[in-house]
Structure 1
Amino acid sequence: MNGFIIIILAAVVLVSAYMIYGRYLVKKWGIDPDAKTPAYTEEDGVDYVPADTNVVFGHQFASIAGAAPITGPIQAAVFGWLPALLWILIGGVFFGAVQDFAAMYASVKNKGRSIGYIIEKYIGRTGKRLFLIFVWLFSILVIAAFADVVASTFQGFDEEGVKIAADGAVATTSILFIVFAVGLGFFLKNTSFHAGINTLAAILLLVAAIVIGINAPVYFSREFWLMFVFVYILIACVTPVWALLQPRDYLNSYLLIAMMLMAFIGIIVYRPAMNLAPFTSFMLVNEEAGTVSYLFPVLFVTIACGAVSGFHALVSSGTASKQIKNEKAMLPVSYGAMLLESFLAVIALVSVGFAATAEGLPTGTPAQIFATSISIFLTKLGLPQSVSYTLITLAVSAFALTSLDSVARVGRLSLQEFFMEEDREMGRAAKVFGNKWTATVLTLALAFLLAKVGYESIWPLFGSANQLLSALALISCAVFLKKTKRQGMMLWGPMFLMMAVTFTAIVLKIKELVTSLCREFDSGNAIQLVFAILLLILGVMVAVEGLQKLFCPGFRKPQEIKSEDSEKL
């Protein structure tokens, strides 16, 4: 099979899905272009800020397309390229994009509130509290994993102490992105130029950052960059979205889309062969590690972003829904951004298929495999491989860093929402942990400790927790649609499949961790085991609460929400 055929097939499927199934969902659920969105009705200058569709799309796409749509397909390719491709396309169209759209739709129709609020209003307060704890723990996992990925990408020296020019350039460019983003944020807020002028300004800043970065690399250790990343996300987590989050994601979105366009053209011109087998086996044995991996559920939790990801629902309902100017923008910002991410996952799959050998998958990290393959494709366009490799590595780093911006804010908001001051039962704790600084510092401190464990150890548990979060988000949205007299049966199939996948995956992960700890105690595995058990218990309890309201609405009356005008976070 040729990579050219795969990429064209994927493009046709995804574009057709947007034009047909996306519009079908709009028709079934209804969009009111004349309604005032929460960005206006709840505007506070911090989280609720109206933004143009292209700016919100940039934020949404840059936030959801972290390292996962590249890492997941490359890791899952161990089962062959065909199962991975089918899951990306089917999952992206009928699972992920539907979930993202439903989560954003439910949020916009409820004052831009999070999925936690949706659960409280339509399922009950107990379900909301359990869900918020789940989201907070999940956010800590994501921050720890992605912070380690970014710090490793910025690391200026190899194991022998030799400088790594590409990583140094990526570090400089990423820092300049942050600085330039602040300037762009003030420019966008205080001017009213045409969107074309804003786009031109963003592209010029992007090019300037890349040129300076390549010519002035900086070299520091991984430990330094890990501290830097956490200081940065501490600031980004509490800064008004217009000052950093929106413009940084806006800048990065052009880099990410440019990288995808270059990769697409490179595949079209190079026409790489798929040296990977279409299918290998349903069961894979790792004799060195003493583990066995099964296609079900491993494939479905390994490829999360790119097919379906619970984290997307947090972004859709936690940040992007608070910036939507018009309800019409929800389809391209949510459904469209998810399909574009699926396309990125297909590009990653083609890259590993090309790099594979007769012995199997190539050596190296997924980011290295991806960057190497794409840079080879681009040589057909006359681009030097060293330059294109640096640019691709920069884009991968940008994916992870922008996800950190959003998930840190989501984690902070989840903890704050759990300790809402209006909830008198929380008493003094509400005033302490409901404060945005306390919530931010506590969330990041725990994530920093977990980041010491390392990305490789955290990723498997992150994948399972992420997909379980997707199942819970789908249940919540299904209940919302039913309660508001809208058709929601298109969520039921994805909802039940994701529950089967994730509960199986987490139980197997717990079994694996317990076995490993019985052989030899490891602090990293011990921390993961605690997180896994907590996430499983919380997931089961939230799922039971939600399913009761969906299929047995008379089983128990949900608690009333005391006030629609609860204090803004």
Structure 2
Amino acid sequence: MVFKVFVFSVFMTVTALYGMESGSVHFSQSLKFRNVPPPVFYGEPSLQPASLSAKFQPVTEKLIFGYLPYWNNSTTHLRWGLLTDLLYFSCEMESGGILGNCNGWPESAPIDEARKYGVRVHLVITSFNKDDILGLLGSPTQKETFFDEVWNKVKNHKADGVNIDFEAFGAVEPRTLLTNFFNDLSNHIKSKDNDMIISAAIPAVDWSDNWDLAGMTNVDYFFIMLYDYHWRGGEPGPVAPLLRETPWPSWTRSVTRSIDDYVDANGVAIKKKLIAGYPYYGYKWKTVDASIPGTKVENAVSVIYDKVYSDYFLIDSLWDDGSMTPYKIWKEGDDWYQLWYDDATSLGLKFALADAENLAGSGMWALNYDTSKDDLWKEIARYFVNSEKGSFQEPVAIDKFPFIYEGDTYRYVSYEIDSYSCLENPDNSYFDNLSGPEKIFRIDLNKSGVLTAEITKGWGNDGEREDIDIFLLSGDSGKDCIIGSKRKFSHSIEKGTYFLSADSNVSDNVTRGGPFVVEIDFTPSEVSEENEGDSPEDDSDDHEIFDADKEIPDDNGTKESDDEQKGSRGCSITTI
């Protein structure tokens, strides 16, 4: 059964945390790239029936929401298997609830590609004007106009949801205006399609006491924007501190305290609706001196994750135990600078917190800010992907032929082999960069014969973004490669233990991992001294040619029935 899923994510933020004089990172980035056209044009989305779209069956155990800014809208570096919801940023709201410039939507949003991987797409609608936002909340007529405008932008299955990012509106009086807005929005949208989901993004700290989460009964999820604790207009410090220990004042906030405050105010049950959003950027301040906490000379500038490593890689990184985040501090001439940011280690700790607190999920601002490295995707896989076999330590057991396996190289965090030195390799694929994730299989044979392995899906044909190669190994390294191919090989082998590696290519700094299908078969030698006199049953269609003295567990570590072992095998999973 293919599910029809429409998701309406209503995202609203408050800039009391950020400081009105400088605005949030969403606002500052919008100003910086105003009127810049989207670099990629995908064309009008198809109006294919929902039944032709991929099922919404995430690889991740939690929801993973990512903003895709229109000025950086390529999908080349996205890991679809590690993303559940893509938020196209943005369509601008004008006064009266009317929608204005939508920055290329829908032609510049990767709607069809996302559908192929079962990822939901949301349109982000923004406003940074206090009067426009408060006017909308207080006017039934404007709300009705706005709801209809929103629906018209996403109807006909062109999108799965709408994300409303309102900022700088301060305190709402009375508080019920905001609560009623979300409940009214939900009623309006669900009257058209009851499957649609309403979500809201909320500030890291509710300074204005606007957010009655328990009262917003029709809201399905709340995305907490857990960044800008130190903002561009404020004093230097960690953008997303996990903790607030010395040298930071105890009264200031942290990611951990923000989550606790919302739970304390709304009850433990609210956790199932919370999504923790984290920054893929930092801030660079010019400061008075090298002191921490420091004093700014001028407002900070944002530095995305990639730029930290390309522009500041020669400057040593330091670690702040008080916030559990990295930073850099240096002097240029007479001027001191501090750069506070998040890396894979600090974001991994925050992903771990979201997982340990059993929140609904996590997410980031913004996608494509980390195209130079795979580190952050690996951390998402580490904490949010179902653990399953696929490494040399826990290989997938091949215990009957023919063997068909359908999986995803992102479903197991194995990056053990970067290249192969094969004795026989007609495709010369061992010269490729194979530093992407791999899936490892193990075979224990008690007969000689011919082994055939073929990648039947995901081998890079017809412009596929996946490019998985297949290798036969006698040991647990690329130096033990016997033969490899970009798609298929057949090779005569003696009895013994072997590994197969389905490995992801990396080209032009793009990891081409993802879903694949591999089909493996073995034809034993007809006559040999060791199996002479074997009964004809040994060569049946489902032939067993394994070493009886070796225990070959299935993916759960238990023996399967014969029927379960034949044909395509699903991926058994356990929680990390």
Structure 3
Amino acid sequence: MKRVLFLILCFGAIAQAALLPLKFTGNHAIDDRTLYEVVGLKKPYFFEFWKGAPKIDETKVAPLLRMVENYYRSRGFYHARATEFQRDGNIIIKIDENAPILVANVATISQIPIEDLILFHLHDRFDPMKFVESKKNIRARYAKAGYCNVELNAKAFVDIEKNLAYLVYDVTPHNICHFGSVNVHTPSNVDEAIIRSMLYFKEGDTYTTEKIKESYKEIYANEGIDRVTINDTRHKGDVVPIEVSVSVHPKPIHFSAGAGVSSDEGITLQTGIKHRNFLGDLRTVGIEARYSEVKEYLRLSGDMPLRNHYRLGALAGVSEEHFDGYDARSLSMKANLIRKVMKRSWEAALIYDDTTTSNSRDPVNFPNGNVRLLSPLAAWDLDMRDSMMEPTRGYRLHGEFTGALKALLSDATYYKITLTAAWHKPMGESVFSTRLKFGTIKSLQGKIPPSYRFYAGGMNSNRAYGYRQLGPKNSYGDPIGSHSITEASIEYRYPLSAGFKAVLFSDATWLSSEAMPDFSDATIAVGPGIRYITPIGPLAIDVGFDTARISQYAIHFHIGELF
């Protein structure tokens, strides 16, 4: 028995010793991280500096060579070969990629344009995975256009001897489809009519997946929703019956806490508790506290869905914000009504704000004192982007107007207008993005709080400067803000390697103490940035330089694209 145990221990030690680091060489078209995933291993990320190369049993390398070759074949390298050898205590898989299959011709037969959905151009490497993705995109466009039944005959004729591929996409749609019966299933504490009113389709409407997609988004916008399914798979000829099933969170009371950091606000701490289905019908009530180096607040909030895509909300809280040269403390309340139809939304609100300016060292630009304002607000938004966190195509328009009259419970008569626009265009695997912002504020009677002015500089403004550090300053060097602002930004985002993207950007800012900016005096920033893609959005670092004074620069870090 002892001898058997000894042999087992020796065998275990030998097996452990046989684990050697695995590395790749010769791969140019496919990166190491992807190849490690192909063989069932994970390459450490750059910040996991304490981890070495993944290890593998040297006796199990042979099957991996076939896996690597098959993967290369699936990416258009039909003649790729993988061999193995050992060097300096490492297992090396050497890859000879050889000549890939190139696209020689692309032919389409379709009633609606599909050329932009085909992920190939002449002389591109033929990638079977992209071929499959193109077919999926074509079906999705026809479904969006109302065709629930299409015959898609897509073929790739590959000449292995000449390394050429000939692609054909032949689409034959049937009749335009229509929604059939719409059945809605909800839990007992949610009125079926509430959910039904969030749908953008009814029986007899022309079928389109876009209406289903937007219905998903509106229902999931309610925090009390746990799961939604809109089943449109049971076609009956040209009629598509719909089954909608909704479930709510079994534990409606939700506690949250988090911490973050950004170049604008520094370290941020946040916590809150919310009831996500208060008294049923997806009403929410909550309390939230937030602290950062420049701002802290405590807020109470409430929200409830109404019929016909309306929402009613309320917010009340106290906040304190620290500006260079003064502090601003506010008691504010807001009641708003929002209507969202597909990608458009409208908001009407009434805001009461009691702001006290204190600790001022410049009583001319930042007078200490209290200002009360009762301001109606109107806003409009059109969001045609394909993603909120990482948009690659589409545009967004947003406009907001607010103001007050001194005679109506306000200490001043003023108006404030803010307009923004953003546009994104894919360029191959890269993305070109641009943003334009205009803002103006004018006091017609009385004085408005200095915190209402426009402050430029920071990650969401001109990136050559720190947060609020661009613009006119007083004798103490404190930014005094501006009464009008125009900002324009352009970015070119392009992939580097798996998980990383690079950015080149330029920001231009025009400021003025008048209602319109002085367009003869621009502050222009240029610089590079880097993005690391994560499930919660890109982790980003940008470095901006003032073109008129290169010694003036700023570093910004944030999560998600800025526009």
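Taking 28.8 as the value of mean projected area of the Cα convex hull in nm² derived from one of the structures shown (1, 2, 3), identify that structure.
2
Supply the structure label, taken from 1, 2, 3, corresponding to relative contact order in percent (Cα under 8 Å, 6 or more apart) with the calculated value 30.
1
Using the calculated result 22.8 for mean count of other Cβ atoms within 10 Å over residues 115-122, pick out the matching structure from 1, 2, 3.
The read-out comes from structure 2.
Work out Rg/Rh (Cα atoms, Kirkwood Rh), for residues 91-258 alone for each of structures 1, 2, 3, then name the structure with the largest result.
The structure with the largest value is 3.
Quick note: the coordinates plus some simple rules give every number you see, no bench work behind them. Keep in mind that what you see is a predicted model, and the values were worked out from it rather than measured. Cβ atoms are built from the backbone, for glycine too; each structure is taken alone.
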